[in-house]
Structures are given as structure tokens and as C-alpha cells.
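Listed after this line are the structures, all set down as C-alpha cells.
Laboratory data are not the source of any read-out in this text; all were calculated from the coordinates shown. On a predicted model such as this, the values are computed, not experimentally measured, just so you know.
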Structure 1
Amino acid sequence: MEGRTLKQIRDELQHLMLQQVESLKAQTFGGLTEEELREQDERLNRIRELSADFLSALKNQPPEE
């Protein structure tokens, strides 16, 4: 998690998810180049990593009272 806050992880995850949705729309309605498909795959891997980091950070948070 690299010492990042939950907000930082959440913000990056949200940004990547929005990019991924736009990429999937483009793929559906117009197709993607090989480079765009590679970027989409890399982005999906990063989303998976960030999701795991986010869940880990949530588990390590002290309970709210």
C-alpha cells in the first residue's frame, strides 16, 4: 500500500475505473487499437492491485465508535 491514505487509494481507484468504463464503451462502439487494448489490460491489473490495497487498508482501520 506504500503508506498511502484510504482517500488517495480511493481517488486513484475511482479515476482508473472511470477510464476503464470509457475504454469499454470505446471498445464496444468503435473498437480499440492494440495499444489501447494493452493499456486497458494494464489498467485492469492496476485496479485489481488497488482494490486489494483498499480492502487491506479498510481492515486495518480502527473501528469507529
Structure 2
Amino acid sequence: MSTAAAKLLSEFERLGTEEKQEVIRELVLRFPAWDSGPLDDAVAAAAGNQIAAMLDEEERGSETR
């Protein structure tokens, strides 16, 4: 990794959560179009399971507030 990239990452780590989210959002908008090829069913199912688990966890967290 270049010195400039390492410095950027170091500065990024010092940001607050909301600022980090803004930076990531802006970076994603600047990514070139990319196609990773066909998505394997097992990978898609695993991703769906992870999302469902995250949503369940968020829902449980909001119920205790």
C-alpha cells in the first residue's frame, strides 16, 4: 500500500461513524460499473440469511429501548 493510501486510511479511522458512512457512500458512487459474473445460489442464500439475521438483531434491539 502506498504511503498516501495509508495516510488516507489513518485519517478515515479518526472520523466519526456518520462521517465514515458519508465517505463510504461517496466512494461507492464513484466506483466504476463492475460485474462479478453469475451469482452462485449458495452465496445468494448465505447473503440473505445474513441480512435476515442483522434485521432480526436490529428489531430485538429496538424492542428493548
Structure 3
Amino acid sequence: MKAEVGDTIEWNFKDDKFKDYPKHLKNKTFQSKVVIVNKDCYGVYAEYGQDLIPFDVCKIINKQ
């Protein structure tokens, strides 16, 4: 199931595929409302700024 605009997702940067991300983002869990859905990721305004979160690294925690 995909999230839709307005749903809340949760993700973190613990996976090795995020090894290039800054250390201050590692081992933290983030939540944000989805503002854009494209073919393979969600656009969010996270506490650290705008980001595109791939479908396979997040989970839906609240459906609108």
C-alpha cells in the first residue's frame, strides 16, 4: 500500500545505503506528512529540510 498526500510516514537512516548521509542524521527516526508522491518516493518537509524518501525505506504510520 502506498501513502497518499497528507499521510504521515516514518523512516530512519540506519541502512548502509545511506552511508553518505551526515552523521547527525544517523540512528534517528523521523516522521513527516507526505506532500508529494512520485513513481518511487515520497516528498516530505522533514525537520532537517526537504527530502525524497524511497518507498522501501519508510512505513506509513497514519493514513489521512
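Points to keep in mind about this one:
- Across the set 1, 2, 3, Cα Rg over 2.2 N^0.38 Å reaches its highest value in structure 2.
- At a computed -27500 (helix-only ellipticity at 222 nm (-39500 (n - 2.57) for each DSSP H run of 4 or more, over all residues; to 500)), which of 1, 2, 3: 1
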